[in-house]
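Next up: the structures, one after another.
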Structure P
Amino acid sequence: MESICILGPFSSGTNLLKKILETANIPIVDPVFKHELEMNVLEDIIKNTPTTLFIIMYRPLFTWIESMHKHSYDIQIPNTILDEVKFKDISYKNIIEIYVKYYTMYIKLIQKYPNVIHMRYYQLIHPTFSYKYIKAKIMPFLQIEITNEKLSKCLSFPSKNHGHCVNNNMEAIRNFKNIKYSNKVCKLISSFFEK
């Protein structure tokens, strides 16, 4: 592999991963909108760039919804998670339907293409596991030169200047512990990405 492209829904950790990998001098490319929701668009790009490693960021449903409530970007968030929602002029039954569309598409891509993998947001930010986790996920594809010092620095500050992101990884971990999270919703998705 020669480069990396990072994909994922809004607020899934794409900016944080990019910030971390940039410290390792890995070429990050953007051949497609990182929040793209159309399977055929992503599949064409993935097929036509076999030397690019596509990394999909995974975030559990309820923590993702909580984050989207802080800053919804292009998704018009209603008052409750069961209300109709619009994204790119398309109506969805609710925000969960958008999440399911993203991650079922990603599962198909991961299963079909050897240059598509995923990373879990809460493994990425964990102070004990993140260094080994990043190396274990990426080293089979690309040599990575990353230090614990640079990683810790990335995790100690906000990952982006827009939206309402957390100030550091410890705040994100505390928020995760405070959200009542259930694996029963979207079980197929959570069992695939959290195994």
Structure Q
Amino acid sequence: MFSAILGLAGSAIGAASASKSAAAARAQQDYQFRKQMDLQEANLGLARDARRDQRVENEYQREMERFNRRLRSQEREFELGQLRQNQEYLMEDRRMDIERQVKEDKEAAKIQQFNLEQLLRSQDIAEDERQFAIEQLEQVKAIASGERDADLRRFLEEREMARIEREFLTDQYTEAKGQAQLERDQ
């Protein structure tokens, strides 16, 4: 009987020990679960913070891009204003040259008119030469009298303006090419 009591007592001790082990395992499992949940919440918080930081960074980048576009636009407007001002200064300088050229052309036309009139007074030129000389004389008279001054001025000014613009564009291209090379080198 004693052995039966010892057997029951051993069983009761074993059951109590198993019950304590099961409770400790459940407590450990609950602790691990809470730790896992805390870790997941911390990771979610970090992800939310990272997304918020990325949104802030994206907004900052967009704002900087808008600022840079406005700045480039203002710089371009300033450059265009400078270009127009420079073109006006250059054209004013070149108008003096144009006026000198118009005056010289009128003087040369007067000399040519005189020579053509002398040629036409000559009796020993062929009829086709005479006709050509008369046509030339009409053109020279128009130039000498100043009838074509406005047309000549306009032609010369347009040619000079085209030259100024071409020089500006060439300078801009050269500058842009140099800037691109600097950026590549950097």
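When relative contact order in percent (Cα under 8 Å, 6 or more apart) is calculated for each of the structures P, Q, which structure yields the highest value?
Working: P: 25; Q: 22.
Going through P, Q one by one, relative contact order in percent (Cα under 8 Å, 6 or more apart) is largest in P.
Using distance in nm of label points 7 Å out along Cα→Cβ at positions 29 and 93, single out the structure from P, Q with the greatest value.
Numbers: P: 3.8; Q: 9.4.
The structure with the largest value is Q.
When mean count of other Cβ atoms within 10 Å over residues 61-68 is calculated for each of the structures P, Q, which structure yields the highest value? All intermediate terms of the calculation are to be shown ahead of the outcome.
Working: P: 20.5; Q: 10.0.
Evaluating mean count of other Cβ atoms within 10 Å over residues 61-68 on every structure, the highest lands on P.
If Cα Rg over 2.2 N^0.38 Å is computed to be 0.99, which of P, Q is the source?
Details: P: 0.99; Q: 3.09.
Source structure for this number: P.
Here FRET efficiency 1/(1 + (r/R0)^6) of positions 45 and 141 (r between Cβ atoms, R0 = 30 Å, to 0.05) has been calculated and equals 0.95, so which of P, Q was it run on?
On the way: P: 0.95; Q: 0.00.
For FRET efficiency 1/(1 + (r/R0)^6) of positions 45 and 141 (r between Cβ atoms, R0 = 30 Å, to 0.05), the value 0.95 is produced by structure P.
Quick check on the output: 9.1 is distance in nm of label points 7 Å out along Cα→Cβ at positions 21 and 173, derived from one of P, Q. Which one produced it? Please list the in-between numbers first.
Values: P: 2.4; Q: 9.1.
It traces back to Q.
When helix-only ellipticity at 222 nm (-39500 (n - 2.57) for each DSSP H run of 4 or more, over all residues; to 500) is calculated, the result is -35500; to which of the structures P, Q does this value belong? Intermediate results must be reported in sequence, preceding the final value.
Details: P: -12500; Q: -35500.
Clearly, the read-out refers to Q.
With distance in nm of label points 7 Å out along Cα→Cβ at positions 53 and 85 as the yardstick, tell me which of P, Q scores highest.
Once distance in nm of label points 7 Å out along Cα→Cβ at positions 53 and 85 is worked out for each structure, Q has the highest.
Each value in this text was obtained by applying a stated rule to the coordinates, not by laboratory testing. As the structure is a prediction and not an experimental result, all values here were calculated from the model. Cβ atoms are built from the backbone, for glycine too; each structure is taken alone.
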